[in-house]
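Given below, in the form of structure tokens, are the structures.
Readers should treat all values here as calculations from the given coordinates under stated rules, not as data from a laboratory. Just so it is clear, the model here is predicted, and its values are computed rather than measured. Cβ atoms are built from the backbone, for glycine too; each structure is taken alone.
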Structure I
Amino acid sequence: MATVQGSFEAPPIVVRASPARGALALGGAALVDTAIAAAVIGGARLDATLAVYLGFFGLCAAAGLWMLMAPARLIVGPEGVTERVLGRAKHFAWSQIHDFRPTVIGLATRTVGFSFVAERRGHQWLARLNRALCGVEAQLNAGWEIEPAALAQLLNGARERWLLATPGARASPHAPPPLDDGFAGARMSRSVFAAAFVWLIAGAGALTFIPAVGASAWILVALFGVRLFAARLHDLGRCGWWQIGLYGAQGLAIAADLSWRAGATGGFEIAAILELAAAAALATLPGGAAANRYGPAPGQASPLQMSEAFR
């Protein structure tokens with residue numbers, strides 16, 4: 001089966017989602033639900049927390065099965081681009097969006113991001129938030145059968161080709177410049193990092209007051225903190241694996257406390273202090289102003305934006 005159906009000469013161009021994403025969601029969620037069910041069968045009490053997790057991962061398994069049976073599709077044609085995911089369709093005309101770029105979102109998900117044309121922006125606050133966190137104003141779904149850089153190049157070329165046919169549209173007959181400066185969103189400025197970390201702590205703290213969630217909400221800090229720390233380290237030109245030192249020190253503090261007494265309250269307190277100290281250091285150190293091996297600097301113009309001055 002061809003990865004891409006159609007062409008510029010015979011539109012529409014259709015890109016399908018890879019089945020791997022659906023299989024991963026289905027398998028992972030089913031594994032967690034099976035473990036919870038096994039624990040209940042073995043005598044564990046099905047309290048509110050377990051019920052919430054059972055329901056959540058049940059929905060994830062259903063979504064993964066749907067993605068396997070009806071893969072997402074990206075339909076690219078003269079009128080614009082349409083994304084069909086889980087039975088929902090989202091359409092953008094070429095006059096509404098531009099500047100497609102490879103982008104990192106979430107923990108390590110790679111996809112294609114884009115920006116809105118100024119007069120068509122709409123929800124500006126959401127676009128600004130997304131741009132601060134990911135370097136782009138919006139993203140396509142992840143997991144397509146072609147790599148993000150190739151897909152972004154295809155979409156930039158399609159927009160240039162078909163926008164020229166629109167009366168009064170501003171486009172260039174020249175091909176878009178190649179995308180070779182890494183992934184947008186791989187780096188994060190210190191101000192955005194500090195704000196995101198504070199909101200993460202505040203959000204997790206608020207969730208602890210929900211009886212069905214409780215202290216397990218702090219897992220979010222561990223999960224999303226990995227992404228924030230990695231992006232900030234990338235802005236400093238360092239590998240995200242450097243944060244392993246922090247987690248190793250936290251683990252040693254908890255293990256040492258457990259070896260001295262029955263509980264580990266003191267160890268967890270030391271781990272929290274270490275986390276806050278590391279976050280404070282990363283929020284203070286300035287990052288590089290130019291692109292590095294991880295991608296463009298936060299706020300740095302893309303190759304397509306820079307080429308506009310010569311059109």
Structure II
Amino acid sequence: MQNHFDHILLIGFGGPESPEEVMPFLRRVIAGRNIPEERLQTVAHHYDLIGGKSPYNPWAEKVSKDLAQLPEINLPIFLGHRNAAPFLKDVLLNIHAQGLRKGLAIILAPFRSTASCRRYKENIHEALQANGIAEMQYSYLSPWHNHFDFVRILARLARDSYKSIPEKIREQTEVLFSCHSIPLMADKACTNCIYSAEYEACCRATADAAGFFDWKLVYQSRSGAPTQPWLSPDILDSIRLSAQSGKKAVLVIPMGFLSDNAEVLYDLDIEAKNLAEELGMKFYRAPTPGNHPDLIKLFGKLIQQAQNEVRIRATCAI
């Protein structure tokens with residue numbers, strides 16, 4: 001059967017792979033934003049505490065290689081990052097040089113916002129325009145944050161993590177679904193999507209599938225000025241309230257992150273864990289879903305679905 005796309009482009013955030021790359025990486029991330037130097041130094045120290053690098057790039061590369069092994073994916077696969085090599089703009093030029101013109105893009109983030117969706121699309125448009133490339137076109141996967149298979153992965157990881165908690169404190173464990181906070185004004189900035197609504201819908205579906213009746217939505221990793229309103233409640237505030245209410249443990253499910261990164265390895269595994277333990281609670285965290293084999297199968301299914309949707313539209317247009 002004829003492919004309507006001639007390649008697949010995976011789009012990632014990127015991460016530093018050595019201590020020397022941390023500061024250049026952080027400066028690329030905050031380019032154009034008025035972030036104080038002290039804040040950069042603080043975040044750089046967070047990287048020191050997790051080994052001076054992020055596991056994000058190797059993870060994304062593995063996703064690319066695993067996708068290429070699926071028999072139903074008979075297309076070249078490329079990987080480009082916004083903030084680290086291989087840089088998205090360079091990958092686009094490479095794709096163009098190979099004579100490929102019609103791509104299916106997969107943004108490696110479950111919930112859509114300005115930072116996790118629109119900005120990537122703008123980067124592609126700007127890179128092509130800056131190089132005078134008008135003949136390349138990209139389609140994007142349909143939203144998959146609430147897809148049955150994705151929810152099933154999250155629910156299985158959450159349920160297994162809950163079962164690992166000793167029975168004597170299991171009933172006194174606060175279950176917190178966590179996602180990266182964003183400014184309130186950015187929550188509805190994307191066309192046809194609301195970041196917090198997608199997150200909440202996914203959490204509700206996951207909680208139902210995991211059998212959780214008592215759970216809370218929280219946000220983490222805010223980095224804006226204190227005067228700027230961001231999505232809340234903050235996870236640290238929620239942990240404090242859990243301790244005050246007599247909870248013995250907290251289970252954090254990192255819903256907004258496909259893979260481990262600094263926000264998971266420091267903000268959760270160090271900062272949130274230390275706070276919980278200081279307050280006399282045990283801390284547990286569910287794994288991120290990025291290494292679950294069913295995630296690759298889900299992407300394969302979504303790619304086939306995108307191919308079929310294009311075929312249907314082409315057939316209807318005849």
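Computed over structures I, II, FRET efficiency 1/(1 + (r/R0)^6) of positions 29 and 157 (r between Cβ atoms, R0 = 25 Å, to 0.05) reaches its largest value in II. P(r) over Cα pairs in 10 Å bins from 0, in percent computed as 5, 24, 34, 24, 9, 3, 0: which structure among I, II? It was calculated from structure II. Can you spot which of I, II the value -13500 was calculated from, given it is helix-only ellipticity at 222 nm (-39500 (n - 2.57) for each DSSP H run of 4 or more, over all residues; to 500)? For helix-only ellipticity at 222 nm (-39500 (n - 2.57) for each DSSP H run of 4 or more, over all residues; to 500), the value -13500 is produced by structure II. Work out which structure the value 15 belongs to, where relative contact order in percent (Cα under 8 Å, 6 or more apart) was derived from one of I, II. Computed on structure I. When distance in nm of label points 7 Å out along Cα→Cβ at positions 125 and 205 is compared over structures I, II, which one is greatest? Between I, II, the highest calculated value is found for II.
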